[in-house]
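So, here's a batch of structures to check.
Every read-out reported here was derived from the displayed coordinates using simple, explicitly stated rules and does not represent laboratory data. Every value quoted in this text rests on a predicted model; they were computed, and no experiment measured them. Cβ atoms are built from the backbone, for glycine too; each structure is taken alone.
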Structure P
Amino acid sequence: MADEESIREALRSVNDPEVGMNIVDLGLVYGVEVSPERVHVTMTMTSPTCPMGDLLVETVRSAVRQVAPDVRDVEVELVWDPPWTAERMNQEARKFFGW
């Protein structure tokens, strides 16, 4: 069974196409819950008006299925509170952007 760490690692393969950086390093993934039946990913976008939202959600589901093919349900919940800010990025992302 996949665990939170393996799910987060799989999500590193999902890039925000507008930014060119993976969603984990950008700080868009707020939480990952794993049970034998379900994986629940709580995430946000850099902006509520992000035109790539549907694509990112489907790409996240696909990435989770790669490491957890036997779970019955992969749920991706988009949240807007707390709003994303650049402070949520990790050191790698900050270096990438020269901050």
Structure Q
Amino acid sequence: MPFSQFEQEDRRLVLLRLLAEDADYKINSSILQRGLELYGHSVSRDKLHSEIAWLTEQDLVSYEELNSVQIVALTQRGLDVAQGKAIVPGVKRPGPGA
């Protein structure tokens, strides 16, 4: 697997896990971008929005636009993937105990 693919799959898992940690499973894209940075994924806003769009296509999140940010919400399927209960190609599988 190319490193860029590994990095992309990990970035998607981190996004899902950040959302899963939030009380209402909903975070705006500005905060998600900062959260990614904490986990070593520094990405542009455009790249983040592309990842959110991909996750939406997979029915792992939904989002709504609010000015220049997106309000991203985790779906039940996204929660299952974040917890390792479901597998989606293109998203890293969490390790044991996740």
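Listing for the model above:
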read-out	value
Given 1.2 for distance in nm of label points 7 Å out along Cα→Cβ at positions 43 and 67, calculated: source structure among P, Q	P
Comparison of P, Q by distance in nm of label points 7 Å out along Cα→Cβ at positions 11 and 59 - largest value held by	Q
Identity of the structure behind -15500 (criterion: helix-only ellipticity at 222 nm (-39500 (n - 2.57) for each DSSP H run of 4 or more, over all residues; to 500), calculated), options P, Q	Q
